[in-house]
Structure I
């Protein structure tokens, strides 16, 4: 499963304030708005993703819940990465 980092979608740090998130959203929404990118499917997809990101990060409760899930996801990825590394080392250096 691929997890979407909405902070990256909006181009802000994970520590960004609500105001910084809002400013990033407005800037990107203007840039990729369908009315300004007529018949541009990639811009529409990007615009939809930007709106989804703002729906999550623009609300404080949603942002806090997302941040917790994102941190859990990062920990799980790190554990899996370390396990894969150890498995690879065992396969290449059997004792």
Structure II
């Protein structure tokens, strides 16, 4: 997280691309407007696919936050949300 926080102040982009490496895998990051950090540990693949995955996850996250049934600052435990994230992962990753 320290690497992400260092990089976030040097750019105005939400998608930070690859921020670190761990055991021959890459760590990519996406920052939301509310300073929520989405991290993904992955093999080297298309940067565009990873960016699209993060963008879709962010859109699903925003839709969940805007739901009248979501209680602010609570854990997102919706099976529907989980399923949509998994479908997005299969599509892009």
Structure III
């Protein structure tokens, strides 16, 4: 049972990482239309994760020319994923 839950969590983690990576690549392509699907959906979904990180960086005065919010998001997601796996092993 625990391995099924871990597989589902792993699938969700990989999907979110893939979407954030796609968002980073989209930001490098200036000619892409951000108002067309599926680009718009990717941007909306990843903004839910990246905007709070950008707001914290802004409050701390750490906004620089390079957007490091995806890197921080990857680290936070990995940390949360590891905690969830440990919780699964404790519960089950």
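Since every read-out is calculated from the coordinates, none of them should be taken as a lab result. The model shown is predicted, which means the values in this text are computed figures rather than measured ones. Cβ atoms are built from the backbone, for glycine too; each structure is taken alone.
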**Which entry (I, II, III) yields the derived value -25000 for helix-only ellipticity at 222 nm (-39500 (n - 2.57) for each DSSP H run of 4 or more, over all residues; to 500)** = I
**Item:** Structure with the greatest value (metric FRET efficiency 1/(1 + (r/R0)^6) of positions 22 and 62 (r between Cβ atoms, R0 = 25 Å, to 0.05), set I, II, III)
**Value:** I
**Request:** Please state which of the structures I, II, III yields 8.2 when mean projected area of the Cα convex hull in nm² is computed from it.
**Result:** I
**Fill in**
Structures I, II, III compared on relative contact order in percent (Cα under 8 Å, 6 or more apart): the greatest is III
